[in-house]
Structure P
Amino acid sequence: MTDNEYGWLLAGMVAVTVVPRILPQWIWREDAGGRFVQAALGLVPFAVLGALLVPGMWTGMAHTPPAATLAGAAAAIWLAWRDVNVVLVVLAAIGAHLAVSIGIGA
């Protein structure tokens, strides 16, 4: 994958994770939609994280060491568990993967 493709991939991931978090704030004011809708919207970041990272970490990075993939996944899971912003979770997972890949020398 070229640097340009990585840039487009990152931009797409940012758009896919930011839009579902911002769009409801523009559509609904106050507590519209009821408790069910609010609970569903609260789960969107975790669903997006799973949809973006789980398939990509095993197929898109097949040429990198499994330790780097596991480090990225562990960083994402830990930060998501601590309710960190989804964009920061994705960036941290990418950074952890990159750091371990460079550290191993892949």
Structure Q
Amino acid sequence: MVDREAAGGDGRLQLAQKLDLRGSEALIEALRAAEGGAVAIDASEVDLLGAHALQTLIVAQGAWATAGLPFTIENMSEAMAGALESFGISGSSLGAAGAA
């Protein structure tokens, strides 16, 4: 599940611990709800990042870039950083704050 902060659609998303197929479906819903505004994603709790969730993040980052809107991933967990590395993706290519 992806939790949107209760602040009323401020574009802040908390990624779930497990981003498998079910988790990526919730991510897609949350991103659709945030469409049209800046997005800041907290990835501090991610223990598992599946290929479908990664694909979802890549597509979303591209869509936000095309729209000229901010899309950042903050507080990336070590597990998520390791998963990105195993997929051959850099955190900075996804808009990760402070990523190399």
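Each reported figure results from applying straightforward, stated rules to the coordinates on display, with no laboratory input. In this text the structure is predicted, and so the values were computed from the model without any measurement.
Structural remarks
- Origin of the derived value -13000 (helix-only ellipticity at 222 nm (-39500 (n - 2.57) for each DSSP H run of 4 or more, over all residues; to 500); candidates P, Q): Q
- Among P, Q, structure where volume of the Cα convex hull per residue in Å³ as derived comes to 82: Q
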